[in-house]
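Structures for review follow.
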Structure 1
Amino acid sequence: MEDLHATLKDLQLSLQNLLKKYDSLKKENAYLKQLNAQMNEAMQEKENLIKSSEEKLATTNIGNNYSMEEKELLRLKIDTYLKDIEKCLNLLNA
């Protein structure tokens, strides 16, 4: 009978240890999920910064690659496109 009590006592201690480990792992998992979310957010901000920098670089390179005459032609084309877009918007709003 005492052998049974000793076995139950050992089983109870083992179960308590498992529950403590489980709680510890649960807390660690929650912390890691939070850390992962923060890292994903930081990574997204970095990707947005890279994209913005690439766009600025492309814009800067466009200005450097064209002569003054080509820049003026490009500006005129853009102005024409903007006027066409404005006309379309006016027609949609009418």
Structure 2
Amino acid sequence: MPIKVTAWACKWKCGSKVQTSRARMIFHENKCFRNPSRRACQTCKNLRDYVENDDYISWRVLECHVDATIDLTTKRCDCKKWEWEECQSK
């Protein structure tokens, strides 16, 4: 017979798998990219996501409206130019 197990999910709704340990989920939430206190690209209203077409190949482009010097190949956290926007699926 199956047993009941308590699981914890991320309150920022990032899609992370649930954890059976509350401490592990708290650790995850503190570093979650959707946590506004992290000031990550995914929650910034300055992040623009669009598709460019080069003849036969489509490229997904992430670009920061405010600072074009940011290398968005690796999304960053703690940006000084970050502005809150409700999370999108970027």
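If we compute mean count of other Cβ atoms within 10 Å over residues 44-51 for structures 1, 2, which one ends up with the highest value?
Largest one: structure 2.
Looking at structures 1, 2, which one was helix-only ellipticity at 222 nm (-39500 (n - 2.57) for each DSSP H run of 4 or more, over all residues; to 500) calculated from, given that it came out as -35500?
Values: 1: -35500; 2: -3500.
This value belongs to structure 1.
Could you tell me which structure in 1, 2 was used to calculate distance in nm of label points 7 Å out along Cα→Cβ at positions 20 and 36 as 3.5? The partial results should precede the final answer.
Working: 1: 2.8; 2: 3.5.
Attributed to the structure labelled 2.
Given a value of 33.3, 103 for Rg and Dmax of the Cα atoms in Å, point me to the structure among 1, 2 it was derived from. Can you show the working numbers first?
Details: 1: 33.3, 103; 2: 17.0, 58.
It must be structure 1, since only it matches.
Computed from the coordinates by the stated procedures, all read-outs in this text should not be read as laboratory data. Just so you know, these numbers come straight off a predicted model, no measurement behind them. Cβ atoms are built from the backbone, for glycine too; each structure is taken alone.
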